[in-house]
Structure 1
Amino acid sequence: MAKTSNARKTATVDAATSAFTFTVRDDGIGVVEIDVPGDAQNTLKREFGEQFDAVLDEARAHARLKGLVIRSAKAGSFVAGADIGLFDRAQSAAEVEELSHRCQQAFRQLEEFPVPVVAAIDGACLGGGLELALACHGRVCTNAKPTVLGLPEVMLGLLPAAGGTQRLPRLIGIARSLDLLLTGKQLRPAQALKLGVVDEVVAPGVLLEAAVRRIADMVATHGRGTRLQERLQHARGGVQPARDEALGLVLEDNPFGRRVLFQQARKQTRGKTRGNYPAPERIIEVVETGFAKGIEAGYAAEAKAFGELAMTGVSRQCRNIFFAQNALKKETFVGGKNVKPRSIERVAVLGAGLMGSGIALVTANKAGLPVRLKDRDDKGLAGGYAYLRKFYGKRVQRRAMSRAEAEAELSRVTGGADYSGFAHCDLVVEAVFEDLKLKHRMLHDVESHCRADTIFASNTSSIPIADIAKAAKRPENVIGLHYFSPVEKMPLLEIIATPQTAPEVIAACAAFGKAQGKTVIVVRDGPGFYTTRILAPYLNEATRILAEGVDPHAVDDALMDFGYPVGPITLLDEVGIDVGTKVAPVLAAAFGERMTPPQASAAMIEAGFLGRKAGKGFYLYDAAKKGGKPVNAGLHRLLGVKLGRKMEAAEIAGRCAWMMINEAAHCMQDGILFEPMHGDVGAIFGLGFPPFRGGPFRYVDSIGAAAAVEQLEQLAAVHGPRFAPAPILREMARDGSRFYP
């Protein structure tokens, strides 16, 4: 195949500006170091093609070279992937396809290098970085915390395009590679070793010598010029699969077994994506092509699919989200002010329930800070500790961390039923019940037992922070930190600032949230803030549709087909009907009919239909079987209507989604949001708004404000003024303006 041929001109590159340098040790081992000038992390850029060719030419020309080690000169970063901006600058699928061919050709040089090549991995090895490592004859990585390996391209609506879809399945097996390719999950070193993605895990200080030793072992086993199939067989032989995995590998070794495997993969993928995301299905197709027609056909299919996917609207929106997340990582949320954040080194959490325990967990596990956990009695504390132990037990079982590491992190969390240990805390987060009087009492206690500069943060989901701060002696210390459950899994932290909140408190909490691994947005104070405010009318509309006789499953399915990860009725059951009801009066009082909940909620609480925790809500859980959750027959009596009315999925999804989108526009107009990007990120990462649609504001931009107003007016004509378009949308429709440039 011409595009992946070794025939090329010798590259001429200025070594002083190259991201790659080549040196030779006294023992004849060459070392290629990657160091992208001016960047904190190594990423692969278009201009590196010639530089990479040149450094390999230099290494190939060395007469006494015994082996080659590829490593990073940047501590804690091997290669974090490709420069995503490449795809935005591309004008056509053919241009992106050609980029893929170039990368494939470059990495095949490693695969066919005349002496063994070993990747010495320390830090992030993701996307194109892992594809580079897979093209080497061996891989050694460190056990350092920053070291992770993965192929996350699917999260951008893409697929690996430098040979990764072909090399990984041949290295670790089809089923195990599809699990990585289709989810984008990242592997810790021990997990990568168990799967056979790497050959050895060592301490950072001995990484280079371990790589050199592996080269010596390869020379002793294979001699010079280790070939692809020999390498793969050697790697497979080093992995001892469990019995079920071994049976799977046998299944993969014949055409019939592979056909069954790919059929199952397609079925499972379609069940998760509901056809909204093309990348997973293209990944399966490309991997299958490589096994059915040979690796050369696989490379060609990979490049073609990559080019086509990069031009899709789905990938563009996913890339927009990626850029937004990166921008938020650098954001201080205090404008251009020269603000020094307060230091947060000691944290306390009030309440050891699910939220409080989760907040303590991410503080110890991600931020690495000591936490004092308080509950009203030992029983409450015991529940919190059980939650923590369960989390760490699973991490150890999955080899994401060692038993010693788990015990060390667990020891960071101490607890008590009083305020001992609070005197030196920099931040106290309350995660108690949604009761203003109770929160006022917590605030009084914290101001009595802590320093004058201790930050008091409320995890309330709806009560205005200004109302909580009314009881404060020092309202400049009061802020909202709205986490989402389960805290260790949900990526968003919504920070709520009042006009009195000190800028250094805002900056400190933003830095703290990022240290916890959260994507952080800051919004202005108000009833329901941003996320709860736009979620409430969405859920209300879903229950109104039930009251019209539509089956709960039909409502959930319609919104999942639209792109939400879970349906609104299931979400209500998971959160708890009683929890949602506590929020409703606050929002209804502030916003009137747009937020008025259906009457069925109070009746459901009175009947004990509280959701999953009670075994019954809209669905029955005690009787739930593999076939799905049965509908609670008691709904018929409470709703006063026979369920089973047919309604088009598009109508169901449209009514619910437009309530959320319209309320997001109201939030923008009311000044709750500082910019549309924050609103899109908050809706996607906090509430599951379909990522491929870009968020409420990018979605409006994608169809145009005039079309959005038309949709809302049609809904208002049929269902009432709650659908009346937000004034900002009407203005944009008149002006032909957009939320984004």
Structure 2
Amino acid sequence: MIKLHDGGVYLVNGTTLVEDNAQAAAALNAAVGKSISKEEAAKNTIAYGILADHNTSGNMDKLKIKFDKLTSHDITFVGIIQTARASGLEKFPVPYVLTNCHNSLCAVGGTINEDDHMFGLTCAKKYGGVYVPPHQAVIHQFAREMLAGGGKMILGSDSHTRYGALGTMAMGEGGPELVKQLLNKTYDINMPKVVGVYMTGKPEKGVGPQDVALAIIGEVFANGYVNNKVMEFVGPGVSNLSADFRIGVDVMTTETTCLSSIWRTDDTIRDFYDIHGRTADYKELNPGQVAYYDGMIEIDLSKVKPMIAMPFHPSNTYTIEELNANLMDILDDCEKKALVSLDGAVDFTLKDKVRNGKLYVDQGIIAGCAGGGFENICDAADILKGASIGADEFTLSVYPASMPIYMELVKNGAAATLMETGAILKTAFCGPCFGAGDTPSNNGFSIRHSTRNFPNREGSKLQSGQIASVALMDARSIAATAANKGYLTPATDIDVNYSKPKYHFDSNIYANRVFDSKGVADPNQEIKFGPNIKDWPAMSALPENMVLKVVSEIHDPVTTTDELIPSGETSSYRSNPLGLAEFTLSRKDPAYVGRAKEIQKAQKAVEAGKCPLEEVPELKAVMATVNEKFPEAGKGNIGFGSTIFAVKPGDGSAREQAASCQKVLGGWANIANEYATKRYRSNLINWGMLPFLIQEGELPFTNGDYIFIPEVRKAVEERKTEFTAYVVKDNTLKEFTLNMGELTEDERTIILKGCLINYYRG
């Protein structure tokens, strides 16, 4: 089904793969009648061409990218605009779309959520942006319908910013990277490696995009095969997929931890743009005659089976057939993995879901940027036509990804077909993807065509003794399960005639409801602030010397941003930096906030000109030990703060708050064996935090220990990648080494100044 090549691969004429080995030159000569270097062939990828068109540095090894458009949702745009305003924003320099699809229920937090929306509307007017009201569209569907364009680049403050199937290279990053674009700065990265995804064959009837996506994720996540690389989809199999199918695979590439994605385009994608009234935005994209890829994933679409990603990660994949055949063994394995993910905080079982040898699920959800597409929902309606989901525990909710999709489902009868079964149709909303809608009962098991299934991502609260769990599946198999009244069933087991109705896009809804400034700013517009919208607190520059207290120690194989700052109900405080910070690590390490605040008292004393040792008495012994070897440390040249250790932090969401919440609580650094994503490391840097690395197995400190780093500022100024540090314990200093990867000049200056806001203030 899927093959991963060990090394580089040449793609010849779009249809022939030649491995990069001793025979490659002869094979290329035979195929195209000429020799070509690896370096020249690497320039023939689609990705290289788009990056070259958007690079402003003049050096393709060190990219400085300017994006064509930006997009954010209502969990992120307030903080982004507040940061940009504090840094001198006068006008949005490129089209910037503010969608309202995360806090759109306005059901908790008093007026907080709608206050954020009104802030967004008035900022769109003042700075010249686009404002999409709640329930109109999820962020990525609006971008597909109205923003994407062949050969273009879009930056979004949501990790699933992926429009590669439409010929658009899109990237999801933390808010500070959008701030840079708003201030006419650039997105600075080394030229990423490009991995080809060579598709052949045609999917079996009943197999959907989530099945293909999960099959890929299961093969490449754990081994990091595409980590921080661009995935480029090529091969004859691409033409056997509809636009919606490609989009459904594409959006899930985020779960591989790749940097971005791009697909070759054809008449199917031209038709997509035609349907949406944007024919001029189509561009045919293909790799050159000979293109070199740093890796290659071969996938035979005809061999993909209906898949399921069991709790608690999209890479925990099985075929549904395999799960049903080995049910108790696989459920037992999932329960063992849960002991690690949940730290044994609650009793978790899936075996009690087995009834008469079959797995019973409590809930089905088809929603959001991954599941809420027109084709997914129409196929689900065909499977469920004339059926009943039953009157037992099982429920089914369907969220079309935009109002134009919803309206077409009403017009063609699919909406009525679904509602007649007992399913509920709801408006465009991202809640089921992050824990703000359709939360199951305690110990409930939900199957969802959505993006993630991390712990508590469905809305349960571990800290309150609650647990529910999510398995990811394709809409078709969810519908088949619903038709079977909650018993897990692959769609390939259902004999159905898929009607495949044609989609007709009606833009009148957007014309009537979306505010579009057409790029014209109104500087006289007053911004509407709610009482929960707060400015960022002042942040100090990097001190000459640093004392860090380790305030959390996490040894899970991967730590997600959901664990660093929970999603769900905390979203109401996204516009209040100090209020949100109270939730930091609340699910993973509830004592973290108190520990961080305690050592922060010392730094606040320094900033107020007071004695830090009086505020935190235990520092007296720490500094006495430090001063025996470093007598000058502490005389107006030292800072105090906190750090956490995690094995591999930052998988999942792009949310900058995973870093900024640590910063406003006095965090100066993270220490990790590696960072799960480029975007989390960037978030740390943009908030003035040092992204330290330490060799796996070398952990000379433990939670509660103090670390002294002499001349840390000088080391950053001198571009050092190794930092001498000391564990201060039992009246002794134990030396060890911290490392830090390459920093751009801007990143280095941001850290020295203390954060991105300070950097732009000068």
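Comparing structures 1, 2 by mean projected area of the Cα convex hull in nm², which one has the largest value?
1
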Check: Out of 1, 2, which one gives -9000 for helix-only ellipticity at 222 nm (-39500 (n - 2.57) for each DSSP H run of 4 or more, over all residues; to 500) as computed from the coordinates?
Finding: 2
Next item on the list: Assign the value 0.40, calculated as FRET efficiency 1/(1 + (r/R0)^6) of positions 403 and 419 (r between Cβ atoms, R0 = 30 Å, to 0.05), to the correct structure from 1, 2.
Entry: 1
Note to self: If Rg and Dmax of the Cα atoms in Å, for residues 35-442 alone is calculated from each of 1, 2, which structure is the one that comes out at 21.7, 67?
What the structure shows: 2
Item checked: For relative contact order in percent (Cα under 8 Å, 6 or more apart) computed as 14, the structure of 1, 2 it came from -> 2
Item checked: Among 1, 2, structure where Cα extents along the principal axes in Å, for residues 323-386 alone as derived comes to 47, 26, 17 -> 1
Check: When you work out FRET efficiency 1/(1 + (r/R0)^6) of positions 203 and 675 (r between Cβ atoms, R0 = 41 Å, to 0.05) for each of the structures 1, 2, which one comes out largest?
Finding: 2
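Bear in mind these aren't lab numbers, they're just calculated from the coordinates by the rules spelled out. Please read these numbers as outputs of a predicted model, since none were measured by experiment. Cβ atoms are built from the backbone, for glycine too; each structure is taken alone.
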